[in-house]
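S.K.: So, here come the structures, one by one.
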Structure P
Amino acid sequence: MSITIEDLSYVYLPDTPMEKQALFDISLQIDDGEFIGIIGHTGSGKSTLIQHFNGLVKPTKGRVLVDGVDLTKKGVNLRAIRRKVGMVFQYPEHQLFGETVFEDVAFGPKNSGVPEAALEDRVREGLAMVDLDLDVLRDRSPFELSGGQKRRVAIAGVLAMIPSILILDEPTAGLDPKGRDEILAQVQSLYKAWDLTVILVTHSMEDIARLAKRLIVMEHGRIALDGTPPEVFANAEALHAMGLGVPQVTTLIHELHRRGIVQRQDIFTLDEAEAEITRVLELKRHGNA
């Protein structure tokens with residue numbers, strides 16, 4: 001399932017004293033099976049852009065097509081689109097409302113017409129995808145869970161709809177390091193195992209470099225950069241000018257390169273840095289450096 005954006009612009013509160021243009025003439029193609037990271041400074045338009053992907057907002061100008069369906073046309077079945085384009089908002093646990101975990105995860109599928117006989121299997125599958133057990137949590141209040149567990153229950157509610165595209169807006173915001181790592185590990189696992197298209201909005205250069213295959217950088221409502229992580233992070237000066245920078249490990253590698261210790265500069269993850277530094281140390285140990 002693909003998303004096509006054509007010349008999209010969006011204005012908040014048009015024709016009022018509070019009018020503000022958030023997006024300017026954006027064209028974008030997202031193909032089936034991509035893992036895309038969207039990054040940008042606060043106010044760059046990231047969240048506004050992704051809210052167009054399942055029709056939560058409609059463009060002031062331009063078109064949004066999901067799997068060929070034009071969301072700007074009158075009469076389009078947005079409910080059907082939202083079953084296929086699942087969105088997890090920032091702090092999704094704030095949207096938990098069910099008295100039990102089962103009730104909360106079942107809400108979306110039940111209201112989309114999943115029959116009662118199939119509902120339990122759908123809830124069980126959604127929870128299993130985020131490594132939670134329905135038999136353990138069925139009657140627990142979601143509000144009694146840890147922060148990371150609440151976040152995973154909220155994601156399970158989206159996954160229980162069996163979407164083809166999963167959009168996550170800052171899914172690790174406010175979590176401790178353990179909770180953050182758990183959520184990102186689940187997202188990566190889902191992408192690999194479930195043939196999803198994933199669109200991840202985040203401020204973390206380290207996370208996005210490790211997970212995404214393609215990066216879209218937003219600035220002042222426009223797409224500033226679009227490419228693979230190596231292509232985007234090669235523009236270090238431009239990223240710094242946008243207030244973003246590059247992963248910390250990349251800064252370290254650039255300094256080691258400046259000192260003549262390593263040859264590569266295109267390193268953006270800890271695993272790559274460890275491998276390169278280990279290689280250099282082995283060469284030195286054997287007198288070949």
Structure Q
Amino acid sequence: MAKFSGLYERLLCDRITTADHVYQPGPPPQGWIELVHRAEYVNAYCQGTLDPKAQRRIGLPWSPQLVQRTCTAVGGTILTAKLALQHGLACNTAGGTHHAFPHYGSGFCIFNDLAVAARLLQQQGLVQQVLIVDLDVHQGDGTAWIFQDDPSVFTFSMHCEVNFPGTKQQSDLDVPLPQGMEDDAYLQCLDAYLPGLLEQVKPDLVLYDAGVDTHQRDRLGKLAMTDTGLYRRELQVLGTCVAAGYPVACVIGGGYADDLEALIYRHSLLHRAAAAVYAQYRL
């Protein structure tokens with residue numbers, strides 16, 4: 001949990017951003033979350049009455065503070081998406097809870113912020129077609145399931161084949177990667193798909209899950225990317241989207257390491273790349 005506040009502080013300390021370019025979200029109305037999640041699940045989680053088995057599946061101990069953080073993170077992704085539509089590019093300092101299903105949470109994910117943001121912006125008439133680019137090392141199974149019969153949201157997941165979740169769902173496009181894949185092979189694979197997807201889907205908004213658990217030192221990863229490779233990935237995704245005229249909203253996704261400062265730095269690579277792309281294209 002400490003990585004979230006640590007990331008914000010690192011971005012200010014390294015002058016990647018300034019306080020006047022940071023927006024503070026609040027928790028969204030519960031009805032917005034219920035555009036994706038069943039009301040009985042939302043109520044049970046928020047009130048602390050979720051049954052122990054369901055709580056264990058999430059993997060995080062319940063507390064009122066966690067409820068507040070969870071809902072605020074969803075609000076942050078909604079705000080990030082709206083800022084991306086306004087400015088062309090925006091980044092959350094949290095988000096990417098892609099294992100959450102409508103009626104249960106899983107894998108440290110409680111509410112699916114990507115799905116809620118997509119649904120809400122569609123309902124508010126701000127977007128019609130959305131592309132979700134999920135490069136977390138784990139398949140975005142909850143997101144895939146939520147949008148499995150919805151042609152207005154295209155789900156693309158590029159993930160390690162032999163990793164959580166054990167039972168994969170069917171995204172609109174799944175690219176399973178072999179264990180131990182390194183930077184160049186990873187980036188070549190991504191380049192084989194992303195430009196064509198943008199041309200095919202022509203999204204009004206790209207939601208990008210930039211999980212850094214693809215790193216070679218991640219505790220839950222099984223791929224072998226380096227810091228340099230992660231930075232190149234972020235430049236590749238953001239530059240490709242922005243150059244083609246597609247607004248992109250970013251969330252940080254997964255990252256798990258014993259060295260907290262190293263993990264915070266890895267997550268900051270997204271924002272460092274975003275600042276470079278933003279300046280390059282004078283958004």
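FYI, it's all coordinate maths here, none of it is from the lab. As the structure is a computational prediction, the values presented were derived from the model and not from experiment. Cβ atoms are built from the backbone, for glycine too; each structure is taken alone.
S.K.: Taking helix-only ellipticity at 222 nm (-39500 (n - 2.57) for each DSSP H run of 4 or more, over all residues; to 500) from the coordinates of each of P, Q, which one would give -12000?
M.R.: Label of the originating structure: P.
S.K.: Next up: When mean count of other Cβ atoms within 10 Å over residues 110-117 is calculated for each of the structures P, Q, which structure yields the highest value?
M.R.: Greatest value across P, Q: structure Q.
S.K.: Which one of P, Q has FRET efficiency 1/(1 + (r/R0)^6) of positions 102 and 254 (r between Cβ atoms, R0 = 41 Å, to 0.05), as calculated from the coordinates, equal to 0.20?
M.R.: Computing FRET efficiency 1/(1 + (r/R0)^6) of positions 102 and 254 (r between Cβ atoms, R0 = 41 Å, to 0.05) on every structure in P, Q gives 0.20 only for P.
S.K.: For structures P, Q, which has the highest computed value of FRET efficiency 1/(1 + (r/R0)^6) of positions 54 and 158 (r between Cβ atoms, R0 = 30 Å, to 0.05)?
M.R.: P
S.K.: When distance in nm of label points 7 Å out along Cα→Cβ at positions 206 and 222 is calculated, the result is 2.7; to which of the structures P, Q does this value belong?
M.R.: Source structure for this number: Q.
S.K.: For which of the structures P, Q does the calculation of mean count of other Cβ atoms within 10 Å over residues 230-237 return 20.8?
M.R.: Answer for the origin of the read-out: Q.
S.K.: Taking 1, 6, 13, 18, 21, 19, 14, 6, 2, 0, 0 as the value of P(r) over Cα pairs in 5 Å bins from 0, in percent derived from one of the structures shown (P, Q), identify that structure.
M.R.: Q
S.K.: Using mean count of other Cβ atoms within 10 Å over residues 134-141 as the calculated read-out, with 13.9 as its value, let me know the right label among P, Q.
M.R.: Label of the source structure: P.
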